[in-house]
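Multiple structures follow.
Each value in this text was obtained by applying a stated rule to the coordinates, not by laboratory testing. Fair warning: this is a prediction, and the values are worked out from it, not measured in the lab. Cβ atoms are built from the backbone, for glycine too; each structure is taken alone.
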Structure P
Amino acid sequence: MNSDTITIGTRASRLALWQAEYIAAEIEKQHPTVRVELRKMTTKGDRILDAPLAKIGGKGLFTKELEQAMLTGEIDLAVHSLKDMPTEVPDGLVIGAVTERLDAGDAFVSVRYRSMEELPQGAKVGTSSLRRRAQLLAVRPDLKIHDLRGNVNTRLAKLDAGEFDAIVLAAAGLKRLGLGDRIRTTLPRSMILPAVGQGALAIECRADDMRILELIDFLRDPQMTAAATAERAFLRRVEGGCQIPVGVYAEVGAGNVLHVEAMIASVDGMRVCRSRSRGTPETAEKIGIALAEELLDVGGREILKEIGITV
């Protein structure tokens with residue numbers, strides 16, 4: 001590729017910057033004649049910190065401003081946590097690459113307690129996610145779940161100040177920031193299924209920008225791409241933004257078999273519809289949609305209707 005400069009749009013949080021800088025370094029290593037610049041931007045999700053994400057409403061809380069900048073040519077690409085991306089990408093844009101997944105797990109973080117099992121009755125747990133809230137309450141209905149917003153360091157500071165007995169964060173974010181030592185334990189998927197795409201990065205760009213699509217193709221992980229296709233197809237079928245009580249995890253295992261597990265839960269954790277399926281990576285989209293239909297038919301539709309989502 002000829003000597004060139006490209007611009008990556010990024011949110012200004014430490015984690016977003018780490019992700020953008022990581023991708024920039026990988027691009028420059030793969031294409032030594034390319035220089036990468038970062039442009040920091042602020043999204044709606046960054047500006048509104050005094051309300052739970054589920055109540056802010058709308059999709060693309062952490063992506064919309066970056067997407068608009070791509071469409072106007074202000075930036076060439078954006079690096080997102082895949083779990084923050086709406087299932088529908090705006091016309092004119094495309095997810096050009098999904099990276100290998102670092103860690104899909106949810107991390108249990110506490111100053112005093114080593115595990116969920118050690119938490120006393122009525123312990124105060126912080127999370128901004130309805131998905132985590134529902135699944136935590138399904139196994140520990142005694143817990144007091146409180147909304148927790150802000151970047152990773154802000155959340156850890158609130159925990160350290162004694163505002164919570166424990167908090168739950170994405171393990172991948174902590175590891176990327178060099179804070180993996182704060183993880184007491186990674187909650188098993190039998191207890192809590194992750195968000196769609198959790199632990200993977202998505203590189204979004206203009207759909208007709210063949211130069212950029214070629215440039216980032218080396219970042220694309222085939223197995224994670226298949227997993228993401230199944231997970232996002234499931235979420236799209238259940239009309240899901242990042243703030244409904246839905247979890248799903250897919251991976252390509254031995255024999256090139258794609259395994260998918262998903263759940264829909266009531267916000268209070270009293271009802272959980274959960275199932276699994278498998279097939280080939282080539283049928284990832286069909287598997288995700290079929291699994292969604294199955295869960296909707298066994299109670300998921302009623303659960304979603306209660307929180308105002310008609311499927």
Structure Q
Amino acid sequence: MPLDPRAVSLLEMLNRIEAPRLEEQPLEFARRNFQKLMFAYRPDAPAVASVEDIMIPRREFAGGSLRSRLYKPRNDTSGPLPVLLWLHGGGWTLGDLASYDTLCRGLCSEAQCAVLALDYRLAPENRFPAAVDDALWAFHWLVREGITLNLDAASMAIGGDSAGGNLAAVICLMLRDASRSKPVDASGMIPCCQLLVYPITDQTSQRASHEKYGEGHFLDRASINWFQHNYLAAESDYTDWRASPLLAKDFSGLPPTLIVTAECDPLTDDGRAYADKLAAAGVDVHYSEYAGMIHGFLTMGRLFPEAGNAIEEMARALQEAFKTGAQKGA
């Protein structure tokens with residue numbers, strides 16, 4: 001399918017204003033512009049029962065405390081809530097809690113689960129594997145402390161978009177490995193589901209979609225290279241599976257997975273390749289490619305109705321995983 005006409009209009013508008021390319025902007029200017037773009041095209045915020053900013057404690061030598069935001073749905077339940085740990089996109093360089101507020105509200109409302117959005121440390125101030133460390137710490141903290149927030153540690157999912165999808169995939173691999181060495185320990189728990197939205201799975205990729213959509217489709221080669229330069233300090237980091245989860249040796253034992261991609265996105269083939277790896281390893285995986293869409297469409301619901309469709313699809317995957325997990329625990 002050709003590029004969606006609404007995406008064409010967006011790209012033409014961005015070209016008309018002749019703004020400096022992302023990689024040409026001072027870092028703080030790029031971060032503000034990313035936030036402005038997220039605010040401009042987000043839909044109306046769905047209603048939720050509560051939103052609470054929470055500091056996740058951690059010693060300073062380990063990176064310091066982490067900001068997070070907890071969303072709870074409007075439902076009548078006295079029991080602990082299933083919870084999704086959400087990791088935002090932005091090339092490990094951009095993005096924050098405010099930019100992803102509407103999306104997290106949507107996931108919370110549609111899936112009727114709690115959502116904890118993590119404000120992990122950004123690059124280049126904090127390079128690989130700082131964001132991985134933060135995400136893993138947040139997951140373990142949820143396992144330990146979730147009950148104090150009326151959250152069900154036995155029904156925890158993880159997800160993210162773009163760089164956040166990369167982190168979610170990596171954390172699932174790490175938790176899978178821990179579960180094999182510590183099967184009865186809380187640190188050995190793995191998520192009941194992973195949601196990977198146009199994830200970055202291979203930092204070395206030269207698959208066809210990088211060539212086909214590498215110019216003029218919102219995310220391009222230059223911006224990808226800029227993000228990688230900010231995040232990865234050494235050449236060897238590119239092939240480290242904690243940065244390129246597609247290069248991991250073993251994909252068995254991972255949780256049920258939904259991978260959402262945009263057709264007109266350089267990363268599409270990398271997402272499909274990851275789905276193929278999971279399927280070959282016997283993982284329950286569903287791959288969903290949104291025709292005509294560009295990278296980032298999920299957070300542009302005011303412009304793309306497909307964003308709402310994707311959120312509904314993600315919510316169904318979460319509900320099914322939570323239901324299955326509850327039945328296993330019964």
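One of P, Q was used to compute mean count of other Cβ atoms within 10 Å over residues 111-118, and the answer was 25.9. Which one was it?
The correct label is Q.
18.5, 58 is what came out when Rg and Dmax of the Cα atoms in Å was calculated for one structure; which of P, Q is it?
Checking each candidate, the match is Q.
Could you tell me which structure in P, Q was used to calculate mean count of other Cβ atoms within 10 Å over residues 135-142 as 21.2?
Among P, Q, the structure yielding 21.2 for mean count of other Cβ atoms within 10 Å over residues 135-142 is Q.
Here helix-only ellipticity at 222 nm (-39500 (n - 2.57) for each DSSP H run of 4 or more, over all residues; to 500) was calculated and came to -9000; which of the structures P, Q was it taken from?
That value comes from structure P.
Suppose you compute Rg/Rh (Cα atoms, Kirkwood Rh), for residues 215-270 alone for every structure in P, Q: which one lands on 1.02?
It traces back to Q.
When distance in nm of label points 7 Å out along Cα→Cβ at positions 39 and 255 is compared over structures P, Q, which one is greatest?
Answer by largest value of distance in nm of label points 7 Å out along Cα→Cβ at positions 39 and 255: P.
In terms of distance in nm of label points 7 Å out along Cα→Cβ at positions 143 and 191, which of structures P, Q is highest?
Result for distance in nm of label points 7 Å out along Cα→Cβ at positions 143 and 191 over P, Q: largest is Q.
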